[in-house]
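Next up: the structures, one after another.
Just so you know, all these numbers are worked out from the coordinates, no wet-lab data involved. Keep in mind that this is a model prediction, so the values were computed, not measured.
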Structure P
Amino acid sequence: MSYDLAVWEGQRPTDNRSAGRVFEDLYDRFLDDDDAVHPPTERISAFVGALLNRWRDATEDVEEASPWAAGPLICGAGGPLVYLPLRWDRAEEASAYVADLADSMGLVCFDVQENGLRP
């Protein structure tokens, strides 16, 4: 099990219910379609790159200091969406950083567990 966040490009939804619908639509279109490969957009690639500047990818983390529950992290990205699985023991710190970074880059951060927008 992991603590999951989703980050995407686009206008910030007005409420959590709308955000949930946007997330489900993006996930279905860009990550859950086994027949198509959707490369991440430049902004999502830059976002993932910034996260990996802060913490190593799970595939490179010998010391287990990375908050990522799976890797390579970029494999969770498709089109304007990235799905980020966090280790539960690092979720509080890492999710706050992810949300702040997303906001600073003009991206939307959605908490999958809480089914709500992150500030």
Structure Q
Amino acid sequence: MAASRSGYIFVRLAGLSGVSAVCCGTYGAHVLKTQEGKEHELQVYETASKYHYAHTVAMMAATLTKRPMLVGSLMATGMTLFCGVAYYYAFTSDATPVPLMPYGGVLLMAGWIAMIV
């Protein structure tokens, strides 16, 4: 199946997401892991990092689906709400936006479902 031109932007966004995943991973490994008393934040950070990498690859594959704009948009928005909020919490300990994380998770699940229908 040829990659859709309309969804090609998601390959570029996946590249940007991959770079940001490496940056966040590096920061977390060198800064967050050295801070005492941040065990919960570290656990949240590690979850965000895993999801960020996995869904970056999934977003790149959006171009191979029937609805690349839908799949890519769901993945990008879901990563922003889930991973972005988790990183924010892990780095700042401010739980104010944490209630948005489940919405991000639902969007990520919807993105996976949109890949197969």
- prompt: The value 30 for relative contact order in percent (Cα under 8 Å, 6 or more apart) was derived from one model only; which of P, Q is it?
  reply: Q
- request: Could you figure out which one of P, Q the value -22500 for helix-only ellipticity at 222 nm (-39500 (n - 2.57) for each DSSP H run of 4 or more, over all residues; to 500) was computed from?
  value: Q
- prompt: If P(r) over Cα pairs in 10 Å bins from 0, in percent comes out at 14, 49, 32, 4, 0 when worked out from the coordinates, which of P, Q was used?
  reply: P
